[in-house]
Structure I
Amino acid sequence: MKVRSPLAFCIVFLVTFAIAAGCVNPATYIKTTTETDAAAPSAAAGSLRLGFSAWPGWFPWQVAQDEGIFAANNVPVDLKWFDGYLESISTLTAGQIDANSQTLGDTVNSVSGGADQVIVLVNDNSTGNDKVIVREGINSIADLKGKKVAAEEGTVDHFLLLLGLKKAGLSAQDIQFVPLETGKAAAAFVGKQVDATAVFAPFTTQALKRTGSKELFSSKDFPGAISDHLVFTRKFVEQNPDRVQALVDSWFATLDYMKANPDKAYQIMSKRAGVSVSEYKEYADGTRIFTVEENLTAFQPGSDYTSLQFAAREMSKFLTEVGLAKTQLDTSKLFDDRFVKAYAEKIKKT
């Protein structure tokens, strides 16, 4: 839901927009060096079509491509970069790609609308890279009352905003909500058209360029509330389980590569993000990349946001409450952890 939901940053995981000179988000103009038209035929016949967009937890896919990790795991991948995160979601829903990098909330939203999708992997949890940023003079959540606050409606950042309001004893009716796509929300804030904005990195960096602006609260204050995933169409999973397994294996192999070669990995990811290596490193603490063990735990039932099943139910409630879904979703078939389990067994044996 991040509508990242969420994945074009102010630099780094989403939409071109215009703002005052010197405040333009470089990532909105990034063009991939490979095929970007997801509706076009796959670059290689039989390739697994994987979408991703600007979010720190998804840039490792670029490392996997550049360092030949997909090839090493015998899975030809047509990696598709999306300048606009929402476009990647709609492209998966339309079946024009086989898998996408997207948030739990956006996936719940898509499935509520009739899409048949399945989550097979947790890429990360947001631990500070989703923020509510405010202008000078706003020093508490209570100060948001009556103020103009921009966010992308129905996204995880909208969800984060409402969580913060609820914690402070306020409701959505206590603010003047301005629904804008994430990039435009950041631009509106920098342009002083709104008093606050809820956005994700790297749009957070852009928003904080406004003189006197500051973070009011972030996803760090709500552990587990915002998670990001590898999502497939159910049809592809049923017809190509071996290729799904190979992609999951490639993800974990990429994390191993990044640990062993951090400098090279940072160079690749910062280039894809359109920022310097030093700027990219600022996002490190705001995104927690999940290990195999953390993946296994996340797929288990639970009573808080550390459990995907619990989080999905809460997100479904949220979508219903804000009018973006008519009824709450049965999330029992949303998750498929067999591929993570198979990888865990494989490394245990080796």
Structure II
Amino acid sequence: MKLLVTGGAGFIGSAVVRAAIAQGHEVVNLDALTYAACLENVASVADDPKYSFVKADIRDRAALDQAFAEHQPDIVMHLAAESHVDRSIDGPGDFIETNITGTYNMLEAARSYWVNAGKPEGFRFHHISTDEVFGSLPADPSVQFTEDTPYDPRSPYSASKASSDHLVRAWHETYGLPVVLSNCSNNYGPYHFPEKLIPVVILNALAGKDIPIYGDGSNVRDWLYVEDHADALLVVAAKGELGRSYNIGGENERTNLELVKTICAILDEKAPREAGSYTDLITYVTDRPGHDARYAIDPTRIREELGWRPSVTVEEGLEKTVHWYLDNKPWWQALQNRQGVGERLGKV
């Protein structure tokens, strides 16, 4: 099976590329190599004969048509997106252009290819999205996002992803394009670009800098280890029912403060400070505008229909993640000077 993976040099996309190659699939990695992309993320498979790379922007329809014509994929896994909420607050235009217009271009390029190829039965377009499209949940642990939860996006990022989800469903209903969708909870793990919470905590701690926590740290997220997510995405792409969406969660809800304290405890053991605990560096900062209180995934559908469940707890995944960052300093040190890294964004 040949996969066309957009955004395959990014965090989640590169995990999909590595997992797909390991499973024996051919992979075409299409990426524009914007600020958060890094070809080092796929260096371990770059010399594999089943792997190829196309530098192209999903906003460039002609480049997409060329990639489809040249590589003739069986499945498209569309992950390319602007994804940082704070950046979307400061500059929403890139999110509209990439996540909405870019997805439109992908759908049209895929539809054209699919029609011209005689509508092959096995072709699929898998659109990868986020649980943030559903808005915020109450504290009640019995209430979770299901695939039928109404959309209620609260940030430019989540609104752009909600828009792209609606486009994908419309192309299925209107044109018959064979699609599947998935909405995931917060990812973490190796190769996480150092602007998101977990890598920021790890790298600030190691540098002896303040560890910022928005508000009082009570915001709750469900945490999904990125390699588990990549495995789930390949299952959905191959076995998901056409026109259907699947929520993918880690079954690991934690408050941000609990999460940060867990990371500090792991670092205290693996790379202890000369004096005191890393928790001494925790600093509470002004909350993000429109910060959703809680996300939580009900994973019943993917578990019962496709037989998938996450393999690690958040504590196990965080230990793997901290260990990876300690062992891969050249990777993250090379990213420290990229635009926005280490800065507080999205304050309005």
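None of the figures in this text is laboratory data; all of them are computed from the coordinates on show. Computed from a predicted model, the values in this text were never measured in an experiment. Cβ atoms are built from the backbone, for glycine too; each structure is taken alone.
Here FRET efficiency 1/(1 + (r/R0)^6) of positions 89 and 121 (r between Cβ atoms, R0 = 25 Å, to 0.05) was calculated and came to 0.05; which of the structures I, II was it taken from?
Values: I: 0.90; II: 0.05.
Source structure for this number: II.
For which of I, II does P(r) over Cα pairs in 5 Å bins from 0, in percent, for residues 193-248 alone, calculated from the coordinates, equal 4, 13, 19, 13, 9, 10, 11, 9, 8, 5, 1? Mind dumping the intermediate values first?
Numbers: I: 4, 13, 19, 13, 9, 10, 11, 9, 8, 5, 1; II: 4, 14, 17, 16, 14, 12, 11, 7, 4, 1.
Derived from the structure labelled I.
Using distance in nm of label points 7 Å out along Cα→Cβ at positions 137 and 241 for the comparison, can you identify which of I, II gives the largest number? Show your work: numbers first, answer last.
Working: I: 6.1; II: 2.2.
If we compare distance in nm of label points 7 Å out along Cα→Cβ at positions 137 and 241 over I, II, the biggest value is for I.
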